[in-house]
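Below you'll find the structures, each written out as structure tokens.
No value in this document is a laboratory result; all are computed from the given coordinates. In this text the structure is predicted, and so the values were computed from the model without any measurement. Cβ atoms are built from the backbone, for glycine too; each structure is taken alone.
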Structure P
């Protein structure tokens with residue numbers, strides 16, 4: 001089956017990735033820099049070909065570590081960097097304070113490293129019940145005059161369902177609403193499989209609650225040592241976005257044979273919808289880099305995705 005214009009095949013499928021994005025996860029203490037980078041790399045591109053940004057909604061500011069994100073602040077950045085655009089907001093990692101404390105100090109059976117991250121969440125994004133992530137997505141939908149989506153971890157979605165708040169995810173024109181596979185942990189609400197297994201999430205969340213689709217955390221699968229391709233064979237009809245990083249959430253080495261093999265394989269996947277690929281690196285992955293090196297890190301990723309788009 002030969003591909004036709006826009007990477008779409010004659011059967012109406014989309015071959016490989018159609019868009020590329022960068023999350024602010026590695027830029028928590030300098031998020032404005034992401035807007036400057038994307039603005040520069042989007043210059044001269046038509047609106048429908050622009051690279052996008054996924055924002056982490058940091059709530060509690062920690063000087064020198066994280067910067068609080070507000071709609072007003074992002075609006076200023078969008079005005080200052082007119083070629084940048086926000087495609088999606090990554091909702092908070094835990095639904096409420098009870099879940100946060102459970103994962104940090106309860107019987108979640110997570111590693112000490114992951115428990116430490118939950119403590120960091122307490123002083124970073126806080127829980128989803130503070131509504132900062134949803135508020136940000138709604139306001140940016142209005143500010144940009146175009147829909148801004150959200151991705152919500154499976155365990156957080158379960159909280160919205162339990163509290164009968166699922167409809168709130170779509171308020172204000174927010175779209176698409178995507179559920180993301182989280183690392184497995186012991187939870188009072190869900191089994192580890194319901195939290196981490198994309199095949200289970202597809203059936204029990206995407207289809208059951210009529211969500212717009214799934215953001216597949218390929219970076220999470222890498223950390224868990226799982227091969228993404230058998231999973232993609234069964235989820236390509238609902239995947240709308242993916243996160244990528246190496247197995248430690250560090251910067252991908254595109255000269256590495258395993259990385260090339262991964263992207264060669266991903267470029268051949270036939271998706272039912274246009275799919276965006278976002279780098280989702282950790283803060284520590286950029287440690288010691290200069291501003292120019294951070295710029296080149298994003299530029300290199302966008303170039304790789306553009307190469308596969310042209311080759312399709």
Structure Q
């Protein structure tokens with residue numbers, strides 16, 4: 001199989017490229033006009049030829065596109081991807097509700113996908129399967145996403161901290177937490193019931209973190225906590241059913257921690273080869289509706 005790398009805006013481009021190369025995928029080109037240093041470093045590490053234009057990238061024979069562009073450039077990429085190609089986009093794909101609705105109108109669900117790697121972490125998938133097989137009614141789900149935003153406070157990565165860039169902390173980090181909720185509940189629509197935030201003393205363009213509560217269409221109560229404070233990266237999902245409690249903790253710095261980087265690429269490759277879709281659009285819509293709505297509610301409560 002052949003793949004092109006459309007964008008090198010953050011680390012997921014590198015991790016995806018490494019995982020694909022390890023699986024024998026031929027990486028035939030990389031393009032990025034916003035982050036040329038990252039592009040060139042990736043090209044040098046993996047021996048991938050650089051394309052200076054997006055059109056030139058897509059002129060190369062390929063089946064799969066891995067998209068890791070800055071969020072405001074996502075619509076350009078979605079419009080440019082050839083009809084015969086499969087596109088997997090790394091987060092975030094929209095920073096606000098209006099941008100998300102516009103993107104939805106151009107999305108080709110059969111050929112396009114996006115997801116957090118955490119949904120594919122073996123421990124998360126095992127928890128979701130355990131809950132499903134129990135047959136018990138899920139009463140509540142809580143999730144946390146803790147990712148230090150220090151790197152996003154530097155000039156070259158400030159776009160990730162900006163509400164108009166990658167969506168700021170509540171979206172750029174928060175989408176991971178909402179993906180963990182969706183890993184358990186699937187595409188059950190979520191309505192935000194409350195949301196709040198707190199500032200970051202280091203001068204974030206968005207916020208240091210926040211908290212949201214919600215209820216799904218099927219009556220499941222949801223709580224999400226997002227933090228960009230200085231601390232080791234850590235993600236959790238906890239499920240309470242009528243007969244028990246299930247929980248997974250993903251400590252990114254623990255020896256042997258598997259956050260799903262390999263599994264998500266396995267799922268993408270299987271999809272390209274005719275297997276199941278790795279992340280349906282209804283599921284993506286639920287995740288982004290929740291993350292974007294929670295951010296909007298929390299920010300609207302802050303005095304101008």
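Between structures P, Q, the calculation of distance in nm of label points 7 Å out along Cα→Cβ at positions 74 and 242 yields its largest number for Q. Taking distance in nm of label points 7 Å out along Cα→Cβ at positions 186 and 218 as the criterion, the top-ranked structure out of P, Q is P, with the highest value. For which of the structures P, Q does the calculation of distance in nm of label points 7 Å out along Cα→Cβ at positions 42 and 90 return 1.9? Source structure: P. For which of the structures P, Q does the calculation of mean count of other Cβ atoms within 10 Å over residues 50-57 return 24.2? It was calculated from structure P.
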